[in-house]
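Here, each number is a calculation from the coordinates, and none is a lab measurement. Being a predicted model, the structure only gives us computed values, none of them experimental. Cβ atoms are built from the backbone, for glycine too; each structure is taken alone.
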Structure 1
Amino acid sequence: MMAGAQWIMKDPMMVENWHYGLTYAILIMTFLASHEFGHYFAARYHGVDATLPYFIPIPATIMPFGTFGALMRTKSVLASRNILFDIGVSGPIAGFVVCIAILLIGCLTLPGPEYLYAIHPEQAVTGVVPTSGMTFGDSFLFALFRWGFSFSGHFPPMNEIYHYPFLCVGWFGLFVTALNLLPFGQLDGGHVLYALIGNRQHTVARALWWILFVFAILSMLNIVHELLADSYADQWIVWMQSFVDPTLGKAISSYPWLFQVGELWIFWMILIRFVIKIDHPVLPDEVPLTRARMIVGWCALVILVLSFTPRAIFIAS
């Protein structure tokens, strides 16, 4: 509730403001619970000993969404690729269905411009919604929803989405679903891809990790370029400003998107490399998936592509 109150510009440290975040809190908990209980019920169906979901709260002043998500642990060895697949894919699909429902309801019940004016009174005077500030990145699916409901004439821009609980949680749900479906190690996507193609998952995951890591490094170079715009007395920085920054600046101005999409990926790539791991653990079972599971698995990877946001959250100037 504190996070929800903060999203609509209320002080989250004041208890009397918490009720403003109730809708947001219910929606985000519904999404997280649907994802984790999708895993849980699939595990129980196969007789796998599993814990109930653990929800991980975090103060809204540290993490604006108010949560680091949730997790569930299996205590039994997964005996086959079919079981691995069922448990791995059930969470993202369950969460995705709920996420789409939340987005649909949010678009159908979208309030008029007066809602935004109540949060930003200055916009009611000027009639102009600024394009700067914290901005949520687009995914194909979110853009499709925005296009489909643009007839209303007041669909908020991406730097104001977070004021609308249904749209905010819908965006967050797509983002989290895509993150979980990345085909790395112990992520849901790693389970799914390993169940689909076996040890070839290692090759795909390593290639994708390096691609995302390169984009992350390029985004770091963009930050270096911005820092070098200031004046410094240190000789080595002056040398970089004279001999490195001109070439770097020319590359950034020619291909700006290359240096922007990886802004948040450096953290995730380090986390995946050292904690989640890139390669999925080898499962000795060689029995292939059933045809129905193969279809569901490839559909899950399509969901990843449609929900993926290359540049998740950034500050627009």
Structure 2
Amino acid sequence: MKNQSLQNFQSVRRQFITSAAAGIFAIEARADAPYPNKPLKLINSFAAGSGTDNTGRMIADGLAKKLGQPVVVENRPGANMIIGSEYAAKQPADGYTLIMVTLDNMGINPSLYRNPGYSIKDFDPLTLVGTLPLVMMTSSGSKFGNLQELRAAHAASGKPFSFATWGIGSVSHMYGELIKAQSGIPMEFIPFPGAAPATNATLGGHVDLTLATAFNSVSYIKGGQAKGLAVGGDSRVPDLPQVQTFTEQGLPNVGALQWHGISVRAAGQQQVIDKLYSALKDVLNDPVIKERILKTGYGSIDGRSPAAFASFISAESAKWAAIVKASGVTAER
């Protein structure tokens, strides 16, 4: 009986050792497998269903097919993109956390907030997806329809114009500050909890001015609810050919462009950056995906290299640091 028990014990022991060893070998095999060997996530600091969310999901779906691993979109909106950006910065720098980056979280926030909870250095830039022109709008009942007429209206009344922003320190607010500084037109900025409420207040005539993406403003302007005073970018928007650019109206340095890109937590691992950029480039060059993204309001699809995108972010950060400082605007978390 004792011999039988001993044999049973030794048999169980051998099975345990064999299973443990197999598990260790499996873990080592996964660790040695080519990147990526597990699902990735894409952090999007905008709400589900938003334009930026839709773009992110199109890119995530395309990446999943190219990389052979799921790319799960996590929406973490709020606080001018700080919530999502801070969360992403706390994830392991192993190449499995990507983030949608924009003018907000890479260009403006680092200078606007004393402690945003993250740094642009926390992320490795991959590529610029594209730019979205912004339109300066007013209600259809306004007496002015371009910047020259806006200046004339101020000269006649001597009063500043109210300007609805998407929140303190938002892209619309800071571009408004830039327009105010370069045009000399007095403006008072009124923060709203997002672009939609700011647009509605302007359409209703409760506020004089606002900024909206060209994509969102087209239906209001074509429908006679709003007037477009000026549009960002180097050329007019095809759907709004009557709206002159800021440059055409004497403000060449305004720009008025939002931009979106993709970065990753990778701690400078070049092989990871190269693999992701190669996949992203293929996704953005796919005719079907490219057409779908352009329909969400992008003026063009970019797709520049990681090095070029890193230079772009650095230049944008420096540019907006100067604008934020000159405006005197600060924000607390």
Exercise. Where does the value 1.4 come from, among 1, 2, when distance in nm of label points 7 Å out along Cα→Cβ at positions 175 and 207 is the thing being computed?
Worked result: 2
Seminar exercise, completed: Comparing 1, 2 on mean count of other Cβ atoms within 10 Å over residues 255-262, the highest sits with 2
Problem set entry | Origin of the value 0.65, where FRET efficiency 1/(1 + (r/R0)^6) of positions 47 and 151 (r between Cβ atoms, R0 = 41 Å, to 0.05) was derived from one of 1, 2 | 2
Exercise. When log10 I(q)/I(0) by the Debye sum over Cα atoms at q = 0.06, 0.09, 0.12, 0.15 Å⁻¹ is calculated, the result is -0.27, -0.52, -0.84, -1.21; to which of the structures 1, 2 does this value belong?
Worked result: 2
Seminar exercise, completed: Comparing relative contact order in percent (Cα under 8 Å, 6 or more apart) across structures 1, 2, the largest value goes to 2
For this session: For helix-only ellipticity at 222 nm (-39500 (n - 2.57) for each DSSP H run of 4 or more, over all residues; to 500), the calculated result is -18000, so let me know which of 1, 2 that is.
Result: 1
